[in-house]
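What follows is a set of structures to go through.
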Structure 1
Amino acid sequence: MRVCVETQAGGLNPNEDWVAGTPTLAVVLDGLSTAGLATGCRHGVPWYVTHLGGHLLAALADVGRSLADGLADALERVAAEHPECDLDDPGTPSATVAVLRHRHEALDHLVLADSPIVLEGRAGHTVITDTRVDEVLPELRAEVERHETHTPGHREALQRLVLAQRQVRNTPEGYWVAASRPDAAQHAFTGTTPLSDVGAAAVMSDGVSRLVTEYGMATWSDVFTTLATGGPHELIETVRKVEATDPTGLRWPRYKSGDDAAVAYCQW
């Protein structure tokens, strides 16, 4: 497997996405925004995704290990690295997880929250994602979208949403992400696809997938054409050009004018 990767911050703040590729793995982590609220951790989201990503690569070096078990091990190891922080704080640093692994003649996948994996094959495109977060607190999400980005009203509405999300995060009534508890890994969506069914694949954060899913400015076929001709860098630049036409979120209401973006493009 050949993997090309790219990640870019969406603005002036540190990048909270993380991406890596090896001959057998493609991993994307998308750190959850804190909206300026306290987390109980002195390290921050960029530290968290970097350490989780490193431990995840190490845990999955054994191709015989399940992706969920590898993620659980990585979560446990990251938690052990900052025991002085309040890991029971509902706002403790957390992230979405998307992993694609080439194992023999098959592709294993794991998604936890809304960073998708898209498989391109003869039959078209298959999107593998976890959108449980979209099913909770719709009224607060709508409140955020009523405001233009970079306004006081938008910031206040986003903080109310994030505070409410924290109360249902990693609970049966809400949705699941990677945070401090290893058991979250068992709530990920996992599966296996025959390699013969797939010609190429892309693992990405929602800062990239929104070009198709939210902005409607490309199809998945367009995305893979861009990846094949210009690589992940060109795809992210395409997203940025689209966002630049709507900097305050009037056409496409959103949490940030430009979100952090990460892509791993896989070919065989």
Structure 2
Amino acid sequence: MTTRTVDTTGELAAFLRSRRERLDPDRLGLPARRRARRTPGLRREEVAELAGVSTDYVVRLEQGRGLRPSVEVLVALARALCLEPGERDYLFDLAGHRRPGTTGGPPAGAAPSLARLVDDLSPLPAVLMDHRYDLLAWNPEMARLLPGFDAVPPERRNAMWLCLLHPPMRGFYTDREQVLRDGIAHLRAAWAAHPEDRALSGLIAEFAAQDEDFARLWSAREVGVNGRGRKSLRHPVAGAITVDFEVLLPLQDPELRLLVYRAADEESRVSLDRLCAR
């Protein structure tokens, strides 16, 4: 298993190409060209014109020729490529420009006060995770909700590992594809924000080698963090449960994520209560 750190130059080049190729020139109101388009998306010269830089500069960026774009150029490229906020952050991280409000330091562990907070959230299932999705603290309700969690060794207490490689959870999420897509989009953002994190790079390499779905979705280069939503679960004991989730970031430890589940309907609340009372 490789533990290489992020090749930010190569990834920046690939990311820019992928975002250029997904854009529809007609929807952007660009003039029609006489010559038929042989490649999808915008041409490099069109991106250059929209961003106010030279075509040669865009070419060198996409070829990974060691350029370090300024903040001003990154802002212009993000605008030209119609990047979403999470994609924009990813672009800045790859280019080595930290975003305001990020520490840039090593990830924090679970402070005792945060671990106590997780317990205090009972009976709502709650878990504290770091940027790798390592599970740092959880309450009894979350442990009962995750199938087979009591048998997971400490070194495998990672939300993505559980979803991908823990057999009792293979059918846990009704829409497993979307859960994986969201989780991988978060991991890609974390991967760029922590380019020297060999443990994270090692996890990603392991997942890509052992799970075809992960490898396929990772290659799509989707980026983003989903902090609120709904999940449908299939618990082997409690049956169908639908939960709403919130992801909260502690101000003093912004690299951590506190995930809290709430029953989305009365039937799910009854099922959760019955499960957690066992």
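If distance in nm of label points 7 Å out along Cα→Cβ at positions 70 and 238 is computed to be 5.5, which of 1, 2 is the source? Answer by label: 2.
Structures 1, 2 were compared on distance in nm of label points 7 Å out along Cα→Cβ at positions 46 and 166, and the highest value belongs to 2. So if we calculate relative contact order in percent (Cα under 8 Å, 6 or more apart) for every structure here (1, 2), which label has the highest result? Max of relative contact order in percent (Cα under 8 Å, 6 or more apart): 1. Given a computed value of 1.06 for Rg/Rh (Cα atoms, Kirkwood Rh), for residues 158-197 alone, which structure among 1, 2 does it belong to? Traced to structure 2.
Structures compared: 1, 2; top value of distance in nm of label points 7 Å out along Cα→Cβ at positions 22 and 126, i.e. the largest, recorded for 2. In this comparison of 1, 2, the computed figure 69, 37, 34 for Cα extents along the principal axes in Å is attributed to 2.
For helix-only ellipticity at 222 nm (-39500 (n - 2.57) for each DSSP H run of 4 or more, over all residues; to 500), the calculated result is -10500, so let me know which of 1, 2 that is. So the calculation was done on 1.
Rule-based calculations on the coordinates, nothing more; no lab input. None of the values given here were measured: they were computed from a predicted structure. Cβ atoms are built from the backbone, for glycine too; each structure is taken alone.
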